[in-house]
Structure formats: C-alpha cells, structure tokens
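These are the structures, in structure tokens.
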Structure P
C-alpha cells in the first residue's frame with residue numbers, strides 16, 4: 001500500500017477513536033447535547049471548533065489553486081472570510097447568543113422562526129439543505145484530489161473514504177464529538193502547514209528564488225505578485241459573498257450557541273478570524289511556490305498536494321497531508337451538523353412535529369447525517385471544481401440569510417414579508433445575472449449583485465416604507 005495512503009488511513013482511524021471515546025465520556029443523551037454541547041464550550045474549545053470548520057477545502061486546496069493561478073491576490077479569499085469571523089465575534093455572535101440562551105434555541109432556524117415565522121424557517125431550511133450538500137460534496141472532492149495525487153487512487157474511492165470517516169465520528173456525538181476531534185485536527189494543522197510553508201520556502205530558494213523562478217514563466221509572472229492580480233471585481237465579489245457568509249452561517253452560529261458565555265463567544269470567534277488570516281498566508285505561499293517549481297500542472301487544485309509530495313521530505317509531507325485531510329474532514333463535520341439541523345430541527349420539527357421528544361430528535365439527527373453523507377457522495381462525483389461547489393453554497397447562504405439575520409438582530413420592524421422578499425429577490429437576481437444575461441452592474445458579479453439587491457430591498461422596506469427605528 002502507498003505509504004501516504006497508509007498514513008491517511010491510520011490518521012482516520014485515530015479521529016474515529018477520539019470521537020468515540022469523547023462521545024462515551026460526554027454521555028450524549030439528547031438533542032441539546034448533540035446540537036449545542038450543553039452550552040459548555042470554553043474559549044479554547046470554541047476557537048478550535050470554529051477554526052477547524054473554517055479551514056477546509058476552500059482555504060487549503062482551493063486557495064492554493066487560486067494562488068497557483070493568480071498569485072498573492074488569492075489571499076483575498078481568506079481575507080474576506082476572516083473579516084466575516086470578526087463581525088461574528090463582536091456584532092452578530094454575542095447578540096444572537098443572548099437570545100438563543102434565553103429561549104433555548106438549538107439552531108439558527110429556531111431564531112428565524114422566533115423573529116419571523118415558521119414558513120420562513122422552512123423556506124431557509126430547504127435552501128440551506130441543498131446548498132450544504134453542494135459544499136459537502138466539494139469537501140469530499142478535495143479529499144479525493146489529495147488521494148489521487150499521492151497514490152493515484154480513483155476519485156470514487158477517495159470520496160467514499162472521506163465520507164465514511166466523517167459520518168462515523170460526527171453521527172456518534174454531534175457537536176461534542178466534533179469538538180474533540182477538532183482539537184486534534186487543529187494541532188495537526190498548525191504544525192503541518194507551518195512546516196510545509198517552511199520547507200516550501202527552502203525548496204523554492206526563499207522569496208528571491210520565488211521571484212526569479214516565477215519570472216522564468218512569463219505567462220503569469222506579471223500578476224503573480226500584484227495584490228489586485230485576481231481582478232477588482234473578483235475581490236469585491238469575495239467580500240460580498242464570503243464576509244456575510246461567515247457571519248450568518250447556520251453551522252458557525254450553531255457552534256457559537258455552544259459557548260458557555262458571551263465573553264467566550266467574542267474571544268473564541270475573534271481568535272478564529274485572526275488565525276484564518278495567518279493560515280491564508282501560509283497556503284498562498286505554498287501555492288505560489290508550487291507554480292514556481294511546477295508551472296505545468298493540469299489541474300491547479302492539485303497544487304497543494306503536489307507541492308507537498310515533490311518539495312518536502314517524507315516526514316513533513318506526511319504531516320502536511322494529514323493537515324490537509326484534517327482541514328477537509330473538520331469542515332465536513334460542521335456541514336453534517338448543518339444538514340442535521342436544517343432537515344430535522346428546522347424543517348421536520350419546525351413544520352410538522354414541534355412536540356417531538358429530545359431523544360427522538362437526537363436519533364433523527366444521526367439519521368440525517370448518514371443520509372446527508374450519502375447524498376453528498378453523489379454531489380462529489382458530479383462536481384469538477386471545489387471552488388464551484390463552494391460558490392453554490394456561499395451564494396445561497398449570503399443571498400438568503402444576510403439581510404434577514406442582520407435586520408432581524410439590529411432593527412425592530414423587519415418582518416416575515418420583508419425577509420421573504422429580500423431572500424427571494426436576491427436569489428432571482430443572482431440567477432438572472434448568472435445564467436440569462438451578460439450585463440453587469442459596475443464591476444459586480446452575479447452573486448454580489450444578488451446580495452446587494454437583497455440588502456437594498458430590505459433597507460428600503462424597513463427605513464422608507466415603514467420608517468423603522470434602528471434598535
């Protein structure tokens with residue numbers, strides 16, 4: 001068996017064992033244990049589980065692929081994401097946490113029904129269910145890319161291995177088991193990506209070597225070191241798509257619900273945002289080094305695993321590959337958590353069975369994770385690009401949730417009709433500008449245009465038609 005594949009399999013086994021033992025120790029008995037870990041997470045645990053979720057396929061395989069193609073300007077992807085985490089830490093998170101703790105909410109859907117209506121909760125849960133399956137498929141695709149590069153293992157087997165590991169430990173204990181495994185994953189990521197960046201620096205000959213080797217490849221050298229090389233419209237699109245997404249993600253807000261107090265929400269979430277920016281620098285440098293040393297890769301999303309295999313000694317490569325695998329798996333457990341919350345707590349309980357027992361809800365949450373993992377396998381086998389999968393998810397989430405969550409938390413007058421209108425119009429505008437017209441508003445892409453229309457409509461409804469008073 002390929003030595004790298006053996007390392008991944010052994011590491012997978014360790015993650016499953018950690019999840020199992022922590023679940024047994026925590027004695028997960030009901031939905032509150034499963035979804036919000038009894039609201040017992042301290043700063044260290046909240047930081048770890050948020051960062052583990054946020055450093056996934058987009059921030060590793062996808063970001064390195066962007067850096068391979070566009071250079072240093074790829075960092076804006078992680079820059080926009082980290083900024084969203086800062087907003088979550090100091091504005092959205094503490095406010096929604098207070099309400100959730102007072103009312104006993106388990107998911108973002110509970111808040112949406114409380115603030116707007118049961119119908120809006122159902123509408124959002126359906127959209128998020130579809131979008132989450134797309135991004136989960138993208139994460140599984142990233143795992144398949146890793147295994148394909150290091151061993152030639154086919155896409156099908158890579159997807160199945162990744163899905164199996166994630167579903168097993170996530171379904172056992174929900175947030176409790178995810179937090180335990182996330183702690184292990186963060187330690188592996190910190191050491192793995194740090195050493196990987198150091199050895200990439202050595203292999204490429206430092207910054208001067210990176211500049212010299214890149215200059216030899218005339219095709220992209222002109223934009224490789226330009227902060228705006230990826231394009232101003234793309235950068236603005238990242239901030240409009242990703243910054244709100246990392247404020248209003250139901251998976252991240254669900255983990256914020258698990259904090260023990262408001263101070264923990266602020267500290268743990270802010271540290272996570274700052275750590276995202278640092279991780280982004282490391283990954284971008286590795287992606288650029290891969291371009292300087294291997295400019296002819298057929299798939300830019302192979303840049304990170306290719307750099308690890310070809311530019312680093314075995315022990316560093318093993319640690320770095322475990323780090324990448326950790327990154328993809330840790331985000332997947334958050335996505336399975338979102339699927340369980342959307343399908344079971346928000347849709348089934350919220351619309352059809354509000355009196356369901358907590359124990360029964362726990363059982364259905366586990367079933368939802370297993371089914372969601374199975375459907376995501378199909379998505380992964382049909383996808384060609386990680387970034388395209390992430391774009392589907394972040395677009396749906398940003399367009400549908402940004403205006404309702406922000407206006408719901410910070411104004412008193414926004415109602416269910418405004419929430420429906422802003423979400424629906426945002427989605428329609430995005431679809432029109434994405435698929436039915438080549439026209440553009442200024443330099444905005446389809447997703448950015450949809451989000452802006454959603455915000456403008458909600459603002460007009462509240463401030464002009466109803467003259468709401470900002471809370």
Structure Q
C-alpha cells in the first residue's frame with residue numbers, strides 16, 4: 001500500500017467512526033473503574049432485600065445512640081467462617097456507633113482466648129458471635145441466629161433471621177440492662193413451659209424461675225411478672241388471695257388457659273376481678289379459610305389493633321390456635337379497667353361446652369354463636385392517694401397454650417410480644433426476627449399477557465429496529 005493511501009485511510013469516515021467508538025469505550029471503562037473505586041470508599045448501603053433483612057430497627061438505633069462504653073463483637077472461627085449475612089449486619093452496628101468494635105477469635109489458633117468464653121464441657125462453635133463489655137459477655141450461637149420450623153418431611157427449614165434480635169439483646173445485657181424476673185407457676189399440674197419459649201425469654205434478658213405458692217408467703221417481692229401455663233387444677237383460696245394481692249400491687253401476669261371439663265372457680269375469681277372470665281367453651285370456626293387442616297378446631301384467628309399483635313399482622317406471620325377457648329368481657333366492671341381483644345374469630349364461629357357429647361363439626365342447637373375473643377390484654381390503672389402515683393396492673397389472657405407448640409412463627413411472637421407489653425418494654429416488640437419466607441409473585445391473567453407481549457414481541461422488535469438502523473447507517477460509510 002502506498003504512503004498516500006495509508007494517510008488517506010486515517011481521514012476516512014470509517015476511521016473516524018471507529019476512533020470515536022474506541023474512545024467512547026475507553027472512557028466508559030475508565031469511568032466504571034473510577035466509580036467502583038469511589039463507591040468502595042463511600043459508607044453507603046442500600047437494603048434492597050424484600051424483607052429488609054439488613055435494616056436495623058429504630059429501637060436498635062436508639063440503643064446504639066445511648067451507648068457510652070465500648071462493646072466488642074467477636075467473630076468466632078477462621079476467616080470466612082461467619083455468614084456474610086451476619087457479617088453485614090454486624091458491620092451496620094459498627095457504622096452506627098463508634099463504641100461498637102469488631103474482632104476475631106480463632107479457637108483453633110488461640111484456644112486460650114476461646115476458653116475464656118466457654119463453660120466447662122462446652123466449646124466455642126465456629127460461626128458464632130461473642131458480645132463483650134469489660135468482664136461481661138454473652139455468646140450467640142450460630143444456630144440461635146436463625147429460627148427454624150419443622151417441614152412436612154420431618155426435617156427443619158430456616159424460617160426467620162434473628163441476628164438483630166440477638167445482638168441488641170446481648171448489647172443490652174452486657175451493658176447492665178435490667179433483667180426482669182419471670183416466675184413460672186407450678187403446683188397445679190401445669191404444662192411445662194415450651195423449651196424454645198424459655199430459651200427465647202433468656203435470650204431477651206428475662207431471668208426465668210419456678211414458683212410454687214404452697215409454703216410461700218405470697219408471690220416473691222422480686223417477681224416482675226408471672227406466667228401461668230395451662231393449669232389442670234384450681235388455685236386454693238389462699239393462693240388466689242396471694243395472686244390478687246400481687247396483681248393489685250402493680251402486678252404483671254400472662255395466663256395461657258386451656259379448655260377443661262371442670263371449672264376453676266378460684267382462677268375465675270381472679271379474672272372476674274379484672275373484668276373478664278373464661279367461658280370454658282371450645283371454639284369451632286365455620287368460615288372457610290379461618291381454620292387449618294380441614295379441622296374447624298384449628299383456628300386461624302383475626303388480629304385486633306394492639307401493640308402485641310400488630311407486628312404479627314404486618315409481617316403476615318402464621319399463627320394457629322389449636323382448640324381455643326372463648327374469653328368473655330364482663331359488662332359490669334370498674335371504670336379503671338381497660339380490656340382490649342387481641343385475637344378474634346369470625347361471625348360464623350360457634351362455641352361448644354367442654355362437656356358436650358356432640359362430635360359434629362357443624363353448628364348444633366346448643367352451641368353458642370360467635371364471634372369470640374381468644375386472647376385479651378387487660379390494663380388497670382388506679383390512683384394511689386397515699387403514694388401520690390398511679391398503680392398500673394397489666395395482664396394478658398390467652399384461651400389456649402398449644403399455640404406455642406405448633407412451630408409457627410406467629411406463636412412465639414405472640415408469646416414474647418405479650419411478655420414485653422406486660423413489662424412495658426414495648427420497644428422490644430419491634431425487634432422481631434426477619435422472615436426468610438419468599439412471597440410468590442401473584443399476577444393476573446391480563447398481566448401475564450402484557451408481560452408475554454413485551455418479552456416476545458415488543459423487546460425483540462426494538463432490538464431488530466435498532467440493528468436495522470445501525471446497519472443502514474454503516475453501509476453508507
């Protein structure tokens with residue numbers, strides 16, 4: 001090729017367009033490199049997950065703002081042994097407060113340090129977290145950061161992420177936050193409190209103890225709240241008197257009461273003093289979609305408007321009441337009492353006496369028409385003239401105890417939300433596990449047609465037209 005021809009090719013339209021294209025490509029690549037370098041240095045994170053898995057609650061942010069002393073969160077194990085999800089959440093804590101620091105403990109390379117955080121006969125599991133302030137610490141096992149549910153095949157599957165719930169609770173614990181003492185009543189053939197519920201209480205900084213009123217001089221002074229779980233026998237008159245005295249002195253209590261063949265008059269006397277009574281009536285649901293497994297006794301309740309159940313309703317968490325008892329609110333009650341329903345049934349529900357011989361799932365002549373309250377929250381505010389202050393009593397009464405053993409997330413939330421409301425720790429209600437359930441995308445038939453037309457006709461047509469325009473322009477170069 002002659003020298004003149006070579007110089008002439010540099011002046012051609014093809015070279016100009018090719019040069020422009022190359023220059024633009026280089027500029028775009030350079031811009032992408034610069035943007036990535038700058039983005040790595042900007043402490044900005046946007047949580048685009050459906051259930052906001054990484055977003056810290058307002059209550060957690062308040063706890064971090066109030067921190068005055070340094071708290072260290074240790075990752076346990078080698079590099080990469082901690083879940084990236086857990087690590088991202090921990091880093092969000094560190095970014096929110098200058099008092100949160102992170103470090104790593106490797107039990108293999110540094111067994112002496114790891115031994116400091118273990119009890120005799122135990123080991124520090126890789127993937128766990130340790131939260132420490134001074135000489136006080138709490139270990140969060142990796143399996144406690146995820147709540148599991150039983151699958152139909154008999155195995156377990158992850159249901160919700162509880163990292164924030166565990167971390168904030170641990171920070172409050174090492175910071176010296178109060179640990180309310182919760183007594184579980186014994187001596188009336190009560191059902192033992194569900195092990196998962198007890199563990200959940202301990203993780204949320206409740207000190208759980210047992211209480212048998214026989215031989216005691218009333219409810220202990222250190223009792224912050226009392227739990228009564230499915231008693232099969234009645235209180236004695238002396239015990240009922242002790243319980244009334246405890247409640248009148250700003251007492252707090254959670255009652256989970258199952259339907260029994262026999263009435264419990266002394267328990268009833270306590271409840272009637274607070275404007276409610278047990279109906280001893282088994283509730284059956286008559287509306288399709290309001291019961292599970294084809295069994296009208298397995299109730300799927302409606303949620304009222306209350307701090308205890310609002311998070312369950314908003315989070316669309318499943319809740320099952322197997323064999324619920326109706327709770328009646330008395331018309332004749334003192335005006336200091338405030339009784340609010342928590343769980344209700346539909347208008348098509350009906351109640352049947354526990355001693356009924358009727359086995360039909362259909363409503364019979366002797367059945368009581370619904371709707372019913374299955375759980376209520378009671379608050380009594382009385383002004384004490386001598387102390388010049390208002391005494392507040394709080395209790396929650398649930399006409400069932402089996403909801404804790406169903407494995408549904410709504411049951412554990414109902415239990416813990418009730419305890420926190422009773423103890424006036426409403427802020428703790430907001431820190432609940434983040435659901436890992438992926439909701440399916442529900443679209444109409446018309447939407448299917450529209451999306452199908454976009455994918456099969458419109459988008460290919462745009463690509464085809466764009467390619468044709470480019471080809472027509474280049475063939476004239």
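Values quoted throughout were computed directly from the atomic coordinates according to the rules given, and no laboratory measurement underlies them. Predicted model only: the values in this text are computed from it and were never measured. Cβ atoms are built from the backbone, for glycine too; each structure is taken alone.
One of P, Q was used to compute helix-only ellipticity at 222 nm (-39500 (n - 2.57) for each DSSP H run of 4 or more, over all residues; to 500), and the result was -9500. Which label is that? It traces back to Q. A value of 4.8 for distance in nm of label points 7 Å out along Cα→Cβ at positions 127 and 367, calculated from one of P, Q, originates in structure Q.
Using the calculated result 61, 55, 39 for Cα extents along the principal axes in Å, pick out the matching structure from P, Q. Going through each structure in turn, the value belongs to P. Each of P, Q could give relative contact order in percent (Cα under 8 Å, 6 or more apart), but the derived value 13 comes from Q. Quick one: distance in nm of label points 7 Å out along Cα→Cβ at positions 215 and 287 came out at 2.4 when computed from one of P, Q, so which one is it? Value 2.4 for distance in nm of label points 7 Å out along Cα→Cβ at positions 215 and 287 corresponds to P out of P, Q.
In this comparison of P, Q, the computed figure 1.00 for FRET efficiency 1/(1 + (r/R0)^6) of positions 95 and 247 (r between Cβ atoms, R0 = 35 Å, to 0.05) is attributed to P.
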